[in-house]
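So, here's a batch of structures to check.
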Structure P
Amino acid sequence: MKMLEDRIRKDGIVREGNVLKVDSFINHQMDIPLFREMAKEWKRLFAGKPINKVLTIEASGIGIAAIVASEFNVPVVFAKKSMSINLDYNNYETKIQSFTHKKIYNVIVSKKFLTPEDHVLIIDDFLAFKFWVGDELAYMMPVGKGNLKKVLDMLIEDANQEGQPFCMLGVCSCMREELEEIMPGQFTFTADRDYADYIYLHTDLATLKGKKFQSKRNHINKFRNTYSNYECTPITPDRIQECLDLEAEWCKVNNCDQQEGTGNERRALIYALNHFEALGLTGGILHVDGKIVAFTFGMPINKETFGVHVEKADTTIDGAYAMINYEFANHIPEQYIYINREEDLGIEGLRKAKLSYQPVTILEKYMACFKEHPLEMIKW
């Protein structure tokens, strides 16, 4: 629903590990008028279904579930995360891993409140992505745990209501396998090379060892000899403005505002820098003679992979890109085996540069479209 989408864009914050923080309006401070509109949407989606209970899990799910239950005029049952003296031993039990708390809970529901005769609406823990690319509607693979098939059915229905085909962008190979398993033969998959991610070994970028990196080492050595007083420092709140200043200069040279792609990137970059700490980002700045000549930042994607999201440099300083790449790789914690330097967007020079660092793999991405809705490749 658009109201929720707009609120997430406005107040949601993505933290380290791709955790969406919505505590200002959903799971710490609760926006009840928003909950009421969400409840109306669930009521519309499940109209005609014989739902007589709403099931959720403590604690953050209870607020939304209570409003939804009020709309359906049915009771709420919430699963408990621990045994209490008020519970008997005639219970349903299962183990659930909390993504945000990073622990496994033994979840309990009394059989007294959940019977085989019940028709239960489960408020699943999924995050869905919906956006427009020009005049074309697009989605991304939902993130979460639960019944993915039901979530996809809801998204397909949402696309139908918009009068648009249902297509998801950025679908990687493992997601493709999952879609084929739960909805066999119902999607067409079109490879999108421009959005494939470049994955490198952390040790390769941090050491540049071996014959294949000889030219990179030459760039680094030339930079050191030319700019012996260079310095690499972390991005801290007091240094955000100089990153913004360099970005503005870079955009002036590259005519960002005249190109939709770089214009969109610029808006995202400025937002990220202005919310650097809240987003859990880590970055580095390269100075020459006390002046910023390059900066970069990123964040962990998972326990093994660190993602580098942005890298900007003064192109008049020969070797600045190579040096910030090398220095940042050496400051990323050793626990990360891989570095994801993202896509090349089909830009010839960028593709050549990314390939020159010898990726260990190129992570393919696909556009997955419901077969009933064939569509030409959407360019983001």
Structure Q
Amino acid sequence: MNVKINEKRLLDTFLKLVTIDSESYHEGAVHKHLLAELKKIGCAVFVDKAGKKIGSDAPGNIIASLKGTRTGKPFLLSVHMDTVKPGKGIKPQVKGGRVTSGGTTILGADDKAGVAVVLEILRTLKEQKPDCGPVQALFTLNEENGMGGAKNMDYSKVKGCDGLILDNESVSELLIQGPEVCDFKVTIQGVAAHAGVCPEKGISALEVAAKALSMMKLGRIDKDTVCNFGVINGGEVTNVVMPLLTLKGEVRSLYSPKLQKQIKHMKDCFAKAAKAFTKRVDGKTIKPVITIETPQRYGALSVPKTAPAVKLVLAAAKKHGVKLIAGASGGGCDANVMCQHGLLMPNLGVGCQKCHTTQEYLDLKEFYQAAAITLDTVLAYGK
């Protein structure tokens, strides 16, 4: 049976989706639209309670299940409903094999292109009834602002363990590795003193930070690990030795031991700086007090090349003449979170380019290829 995607309907679905505003935390309208479409298709639909937990105006993540002609564990397809800003009033334009916005907003192909592909595959399976196992489609909230939907999903309702995330750029890229990320927040409590009268009686939190940073490895640590400080806050007036300063940064690595090694190095630098600024003033020992917090933002994505989804996607891509490379990214996505729940879901590109900018566009050739590759992957799973 020759099962094919309806490319015209796929494009029409995408064009409709991007006109429905759904910036992060405001996915309510697209959520309502998707529920109606999924019920038309004939999916069994479950909505969890993630929306209230993260402050979205949508009730929760959508988990849609479609029975196949074969039984077994469902193949998973996951996409996210939200977009970055500016994403209100998007007016898509089709020209020269591309879809663009009007230039004052994003296009929203990240991730409405993925959403459109999933809807089209579900429609195709329902209409053509090919030899296929069951499918579960996961539509998450708030991916763009910390993966809040994936972090609060009701995973008891997810019955499969193999699948695909459709939330990458070029169709030639299949992400199977992504970093673990830890935040790194430092609070330095120095000692205030009048900067004009007796600065030597104070301890500048800024100088302590500068000392620590001067000893620290930052930026690209190695091919797998990076570190950055991006936020600094401290001081209120110029005539007081700065008594309090906060630094906010992050550490990323594909491998947890490397990440923990970098965190230890950074902590050691701050400890050495604190010791360097410990001194006696008026017969008393004064020293800076440093507090460091390193909560994990999300875990690493690690899908083996031998995982069913990876092998099936590579085979499907070859069939469609797409040279697909399975590799790593320095960024994170829902796949990182889902991997911590035992879901092996590499991230396939859907043809969107220059994402998160007003120059974003969707390459229609790659868009259609992504849909065809995904369909063939779904059909081959479990055979």
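Match the computed value 77, 51, 38 of Cα extents along the principal axes in Å to one of the structures P, Q, and report its label. All intermediate terms of the calculation are to be shown ahead of the outcome.
Working: P: 77, 51, 38; Q: 88, 43, 39.
The correct label is P.
Sticking with this structure for a sec: Please state which of the structures P, Q yields 1.4 when distance in nm of label points 7 Å out along Cα→Cβ at positions 28 and 148 is computed from it. It would help to have the intermediate numbers written out before the result.
On the way: P: 3.1; Q: 1.4.
It was calculated from structure Q.
Taking 19 as the value of relative contact order in percent (Cα under 8 Å, 6 or more apart) derived from one of the structures shown (P, Q), identify that structure.
Value 19 for relative contact order in percent (Cα under 8 Å, 6 or more apart) corresponds to P out of P, Q.
Here distance in nm of label points 7 Å out along Cα→Cβ at positions 108 and 188 has been calculated and equals 5.3, so which of P, Q was it run on?
Going through each structure in turn, the value belongs to P.
Read-outs: derived from the displayed coordinates by stated rules, not from any lab. None of the values given here were measured: they were computed from a predicted structure. Cβ atoms are built from the backbone, for glycine too; each structure is taken alone.
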